[in-house]
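A.B. asks: What follows is a set of structures for review.
What follows is calculated from the coordinates using simple rules that are stated; it is not laboratory data. Model, not experiment: these values are computed from the prediction.
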Structure I
Amino acid sequence: MRPLRWGLLGAARINRSVIPAIRESPRSELVAVASRDPARAAAYAHEWGIPRSFGRYEEMLADDEIDVVYNPLPNGLHAEWTIRAARAGKHVLCEKPLAITVEEVDAIAEAARQAGVVIAEGLMYRHHTLTREVKAMVERGTLGELRVVRGCFTFPLTREADVRLDPTLGGGCLWDLGVYPISYARLMTGTEPLEAFGWQTLGPTGVDVDFAAQLRFPANVVLQCDTGFRAAFRRDVEIVGSEASLFVPNPFKPGPSEPVHLVRGEDRQTIQVAGSEAHLYLGEVEDLADAVLLARKPAVSLADSRGTVAAVVALLASAREGRPVRVA
């Protein structure tokens, strides 16, 4: 069985994390990169040792020697180019968020169905042993009945021209960072949120640079999270049950071994969760290979991605309107 031949749709910064994972995968081969600028594409291919380069995205999508496209374009372009890739017969691993409206997710799903291709959202933490072990502890009832999930993801963004500050391209901290604690809470509860309430601070370009969010799930389980581009670097999750709580210091970009802290009354127990020495992003690459080559369902389904998008859309609407909003 020949390896899947991957092409990069653009020269985004996140590529430097995904390229090593593709090369570590025994069932994958990185063969091409495309850019809107032919000179930039050629220079990028030379820098990273990629055999082929394309000066237009459309040229790479039309090439029969590309099996899978990795889409790391700005958020507002995810749906358009994922759908174009699907219609060209390519499987797609799309960087999070998969899209920025529920309607776009539905259009992506329909394009995948019609073309008979696999499309999956790249959420690397979903494939890590740490995430599976935390989920197992919740399901075993280690914490009792679930009450609250608290999460945060912030860092100071100092580049004024950063694409994440562009409102025309799906910018804002909630789309960039908030999808992590939101998708994490949805995974841990195993349900979809019913209601959203959010507060935001808008920056000079009009996108949210600070966002505080609450989601109410069935059985009155609540997610409380904050994200932002103006606070110190933080990313952690606490899961609170009726009998105990679990603090996860590094949930979204875990390393080969990570601690979690189980607190029950005055007792605090640190549990070391051993993962793998493999590259963090290898899990999502191998998951896509399983889906394409072995007809397995992706770990992050399109329905799963749709739930996260619906929650973010509701939170943004709530912040604009100053009231709680039902999640579609």
Structure II
Amino acid sequence: MAVRSIGSGKPGRGASRPRAGRSFRYRAYGFAIVADAEMPELAPLRDLRAGALERISLRLADSRRELAEPRRWRNISTYPDGTAWLRAARIDGGFLLRFPEMADFVIAQNGRDLYCADARAGVSIVTLRHLALDHVLPRALNLLGVEALHATAIGAPAGVCAFVGEAGTGKSTLAASFQLAGMPVVCDDCLALRDDGRIMATPAYPGVRLWDDSLKALASGGKRTLPVAQFTAKTRLVEDAAGFAGEPRPLARIYFLRRTSETARPAVTRLKPLAAFPELVAASFPLDLGDRAMLARHFRMLSRVAASVPMRRLVIPDDFTVLPAVRAAVLADLAGG
């Protein structure tokens, strides 16, 4: 899957690693995340017994381990110029995720133990948190039987609305505009799905990542922000975690975004399941493309999503001033059933 280039990928200076032995508890994707570092991006979990949540251990403290070079990389994600930004391989006991020039992470085979095996000199804890939350954890969900889409979503009165599109189409910007209009963010870039008789979306964390132009156009003073990583100019716009609802909600719509300067008005059109299915596949997070059983489960779930969740093409004018009209078009579509 190609992604928008977000910088050189070269680490900066001033690394700061967490201290081993500490423990912090959070909630994300329907799991209790027990981490050895503070994760201000996530909603705190006060009681590990709450909702009988299953646990995922996330360790970012210096746990350097000698890992044999994989014989084969099973999955490689690249920038548009073909440069690899993520390589994934099977290793003894699980999977290795390598972010070149930044860090190596390991996901145990059971999906419940994630740790940073090595961080390059100068890579900050902020960057490690971003890699863990936005790239490693979504792929661990795959091993836990949870399918995920590369989508940003908000909670509307009718249910969860997901926005799918290539980097730069405005998924996070649109979600942030809904958030500032009073509708909560469900996730940014990773939508966790479960089949409970109907397709349910489980919230991730209360924030979105925005480029500077989007942040300036949308957010007035007083909004809480956090840095994303040292290799990107994006900033996290963070919602109040105290009001973050972590319970699953029905997935009401999936909107496939197309951003264009050729029109001044948003447009919503229906998509048939057969037309939407390839776009769902392209927006998914399969960890091991050689795992036939996982791929069979994965495609069954995507087929269920395509057959049971209404799909739309959403054309967005390339103009921040039309965001209220885009929100109105989405809400009108939802109201129309």
Structure III
Amino acid sequence: MLTLTKSLFALMIGFLLSTAFGLIAIPLLKKIKAGQRINVYVENHQRKSGTPTMGGLIFIIPTIITTVFLLLTNKIEFSVNLLIVMFVFISYGLIGFLDDYLSIKQNQNKGLSQFQKLLLQFIVALIFYILYRKYTDANSILEITLLNIEWRLDWFYGVFILFLLVGSSNAVNLTDGLDGLAGGLSAIAFLAFGLISWGSYWIEGYQDIGIFSFILVGSIMGFLVYNANPAKVFMGDTGSLTLGATLATIAILTGHELSLAVIGGVFVIETLTVIIQIVSVVLFKKKVFLMTPIHHHFERLGWREGDIVKLFWIVGFILCLLALVYGVWL
């Protein structure tokens, strides 16, 4: 009961700080002309051109402040696993911030090159893997407990972790195309992983990772006050890369790597539609979808943006419930 109370308190503090910080951050982003340039192929969104980006700072900074405050007041305890989560959270945030900053400075929707971005992501993922293997009770086994299946990956587990971190961060980045879509789905996903963390009693600092997840849920909810349609600010790569990588990190630390594919099912679907479209166009010179990621396909079909977001949130919520039933109970 104490952990639940702490988590709800952490969620509340994250929400209040994030909401208050947004009142300061958005005018500041406007002042430095941190406007987002919209892809010319997304005709329906041209009216959004100039909306401030780098809004991920609205939930990143309050999450860091709240976590440090709880550590200093001994409400949560320091652990290597919490340090790893914070390292990935801050590092991917810096990568996204650099990408957004360069886009703004060059006054075009192009910051870091794809090679530069992937290289930085791989470097952080590699450091994470070293810390994970050296300072935690890590194993290289993937399990499906319901079917009593175990895969010992040995050295390939390192490759799998690198893929998971980079893939997850870019999947959230691809999903961030409609007002509130990526933020809402991420809040739902972190809520699920917060609950999963509570049950991961075999890892050091499992309760504190859960509380961190709830802090982030609250901070994202505060961000959604400004990002829900019509958005006053976009999270940018600053936010999307951070959220995706942090989801993957908590999944790895709690031993729920495969559950991530279900909890982040909408992110996976969005990414798969892009891959399918590219393969189809290259090999068969034919489009499968009107436009990808798939949320743009629904837009081309005439769906309203708000209806698409609500549908995807519902799908994400149902997938999280399924994953929780499996991950916590079965």
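A.B. asks: A value of -23500 was computed for helix-only ellipticity at 222 nm (-39500 (n - 2.57) for each DSSP H run of 4 or more, over all residues; to 500); which of I, II, III is the source structure?
C.D. replies: III
A.B. asks: Out of I, II, III, which has the highest value for Cα Rg over 2.2 N^0.38 Å, for residues 96-159 alone?
C.D. replies: Across I, II, III, Cα Rg over 2.2 N^0.38 Å, for residues 96-159 alone peaks for III.
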